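For reference, the structures are reproduced in the following blocks.
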Structure I
Amino acid sequence: MSGAAKVYLVAGVDEVGRGPLAGPVVAAAVVLDTEARVPGLADSKQLSHGRRVVLAGQIKALAHAWCIGVASVEEIERLNILQAALLAMRRAVLGLHRAPHRVLVDGNRAPRLPFVVETIVGGDRSVAAISAASILAKVYRDHLMERLDPMYPGYEFAANKGYPTPKHRHALRSLGYCCIHRRTFKGVKECLPNCVLTLN
């Protein structure tokens, strides 16, 4: 429409998966439409799985843009978990089909980006776009670990999502680690490799 006001786009960014012993680290970037609010946004950790899934669908439908960024287990091993998380964030932001004017990142560290960037400690609880990113990243990673579960039986990835639960630690001690485990992490590096399981 002629003369329409230019929309100022703000992207919220968050990541999930720093703490698990297995699987990638995942980030999301979301540019919310301020005219189409998504009710009930909150830090993904405070929401049930079912509520996160419902909100993820609404976020995708109503956002100006959204994108998922992933850093693999191999990149975590090579770079360290912090740098891999920042890489996943950078991929998520640069993958947006509409470039933001400003980027708000949860926490106190941000990836290098060709945009104005601000870090916000606790942003996943206080900034709607960051909350939305937290939800999308969590839902994506959870579904990924559920899909990987039957490929690597015995570790219960569908249940623990790669986090160090007592059952997961017991499986590592009895089975050894598989190729989606983070071999440099404490609790994994002490175990023997499970050479039978490979990722195709």
Structure II
Amino acid sequence: MNSLTDRQRQIRDFIEARALAGEPGPTHRDIAAHFGFRSTRAAACHIAALIRKGVLHHEPGRARALRVVGLPRRRPVAHIPIYGAIPAGFAREQRQEAQGCVSIDVETLGFKPTPRTFALEVRGDSMIGKHIVEGDLVVLEHGLTPRHGDVVAALIDNESTLKTFLLNRGKSFLRAENPRYPDLIPAQELVIQGVLVGLIRKRK
């Protein structure tokens, strides 16, 4: 690689800093404004030199596709709201204020969250048979129709809980994954608040 001038090094560092912050790559106009150039031509000349020296890569046809060579691509991160604990919290079918959020990269999560994705912190040991333990965060999707065997956050006769959803002769009920707990059969109402789509293990 050919040596860089001080200004070229500054421009490379500027582009790298934006990438690490998750911001789109700068345009020539952005670079000119940041460094006080009188026109975008000066920025374009510096960028051309950095590309020629193998420091930058640019995808043709994309104005913001400047990337520092050797810098890992930033993995997309999801920010999932946490609505308290289960079974103690999230007890009503109404909008609640998030008590925080958990940030996790989408690749690790295994799916792309939607505005209906939320998380609850697990309390108790009723789901240990599914390897869901106290302190874990269950990631759920509101609005999905549960299938037989899905883990769900549910409101059953005005009490919230995390259990396995089951069907027997067309009637739905909930089952714990711990033999110490009985099946939960709704006397009046069973409302599914979310279907499990992911699990974030508590840190030991």
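FYI, it's all coordinate maths here, none of it is from the lab. Not measured: the values here are computed from a predicted model. Cβ atoms are built from the backbone, for glycine too; each structure is taken alone.
Using FRET efficiency 1/(1 + (r/R0)^6) of positions 49 and 137 (r between Cβ atoms, R0 = 41 Å, to 0.05), single out the structure from I, II with the greatest value. Across I, II, FRET efficiency 1/(1 + (r/R0)^6) of positions 49 and 137 (r between Cβ atoms, R0 = 41 Å, to 0.05) peaks for I. For which of I, II does Rg and Dmax of the Cα atoms in Å, calculated from the coordinates, equal 25.3, 76? Source structure for this number: II. The greatest value of relative contact order in percent (Cα under 8 Å, 6 or more apart) among structures I, II is that of I. Assign the value -11000, calculated as helix-only ellipticity at 222 nm (-39500 (n - 2.57) for each DSSP H run of 4 or more, over all residues; to 500), to the correct structure from I, II. This figure was derived from I. Could you figure out which one of I, II the value 2.5 for distance in nm of label points 7 Å out along Cα→Cβ at positions 145 and 185 was computed from? Derived from the structure labelled II.
Comparing Rg/Rh (Cα atoms, Kirkwood Rh), for residues 113-160 alone across I, II, which is largest? Once Rg/Rh (Cα atoms, Kirkwood Rh), for residues 113-160 alone is tallied for I, II, the winner is I. For the structures shown (I, II), mean count of other Cβ atoms within 10 Å over residues 129-136 is largest in I.
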